[in-house]
1. Of the structures labelled P, Q, R, one was used to calculate P(r) over Cα pairs in 5 Å bins from 0, in percent, giving 2, 9, 18, 22, 22, 15, 8, 4, 1, 0. Name it.
2. So relative contact order in percent (Cα under 8 Å, 6 or more apart), computed for just one structure, reads 24; which one of P, Q, R is that?
Structure P
Amino acid sequence: MSTLKNIISRAKNYYFKQWRGQEKICPAFNEKVYLTRRAWNHIAHHPRRNLVDKIIRLKKLPLAREIIEKSTTYQSCLKRKNIYYYGFQAIKNDIRIKVVVTSKGKNGRKILYSVMFKNIAKSEQKKIERHNAKLIREFRKNHPKRNKGTKK
């Protein structure tokens, strides 16, 4: 099994078997923040994210869980139509983490929506890219882009 497949497999196992179904109360809401397939797809398979970004998000899921389970306040709240987006931010080990939780209506069920890692220094980003270069080459080799308009 390739290293990339191992990362995805471990993250999926963590998300669906170790975290989902065992959610704890989030102190900021005084209620559970639930995990869904939609959030997993948003984190792991969003089409506009590059591979390095996806790998970082998948490897850091335990950090996102820690933020949800320990945060007593959210730092931002955005409302679009009837959906509320709550942003939690923390800095841990020189990494700035943002976790987004949604709900339908102010008092609706809270659901994890996204996990982001911001303001990673350019040198740190380059280090991560070098570290994951092998994974990226392997992925591209195994998943070549098909050119539109060309015949098979």
Structure Q
Amino acid sequence: MMETGDLVQVALVRALEHLERFRPQREGAFLAYLRQIVINQIRDEARRVAVRPVQVELPEDLAHEARTPLEEAIGNEALASYEAALTRLSDQQREAVILRLELGFSYEEIAEALERPSANAARMVVLRGMERVATLMKERMGQSL
């Protein structure tokens, strides 16, 4: 598996290779662009490892603290549900949710990035986006049960 630093470096190189085609709509657009490249890198790496898994011997006294396959599947399903829900938001709501949840931006920073008049206006965009994500995830998770 690739180290996190290597993954980010490859993502930045890819972003720079295609920088001339990138047309930012808002201040946070480049971060969202980089985020998508990193997600694609992670998926590519997971596929690569799945095709040729690394075999190692485990020590006999290894304690079982990892998630069970069921817990892992539920986690993967929730992530897939979250990603699918994000695609169904408006561009502004998607950027606001990503900036808040994934990048930890303050409402003031989100307001500036999305060109909203105030932190409260940004908070409302985030809140509405998160409510929509929750509804969409609930619908999707209910369908998969």
Structure R
Amino acid sequence: MNERISFSEVPKGLMSAMMAVETYVSTVEFDIKLLELIRLRISYINRCAYCIDMHFKEAVAAGEELQRLYSISEWEGVSYYSAEERACLAWAEYLTLPSVLNDEKELFEDLLRFFDKEKIANLTLVIVQINAWNQLMKSFAIEAGNYQVG
């Protein structure tokens, strides 16, 4: 697929706005491996090849186990994700696929077992942000496979 809009053609204001959110998110204290699991799972749901490549590589660089990465699409069917990770992944899927029937109240209460409301609000922003990146990268048709960590 040919790029429709290259990185150099993305309006500076758009990238500045997206990066401002990234800067804010980087100040919130979440485990980087948890964030990369969430970003990878959402990128699979949204079928964003560029972001799948990026977040797989970022997760590996952060020390995440390969088994947990290649089975993230079936996280509910395996035992090696923690209760906290499961609560976060369920919330991420609920926000990414709002048409899927879920008990929103129960999902939120599960998160409250691990985080206060401020942290849940920030987690929600992380989820909204990766969804936005997925849609941008897909619409621009940015080529996957060339991302380098660091």
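1. Values: P: 2, 8, 17, 20, 18, 14, 9, 7, 4, 1, 0, 0; Q: 2, 8, 13, 15, 17, 16, 13, 8, 4, 2, 1, 0, 0; R: 2, 9, 18, 22, 22, 15, 8, 4, 1, 0.
This value belongs to structure R.
2. Working: P: 21; Q: 24; R: 44.
Answer for the origin of the read-out: Q.
Each reported figure results from applying straightforward, stated rules to the coordinates on display, with no laboratory input. Predicted, not measured: the structure shown is a model, and the values here were computed from it.
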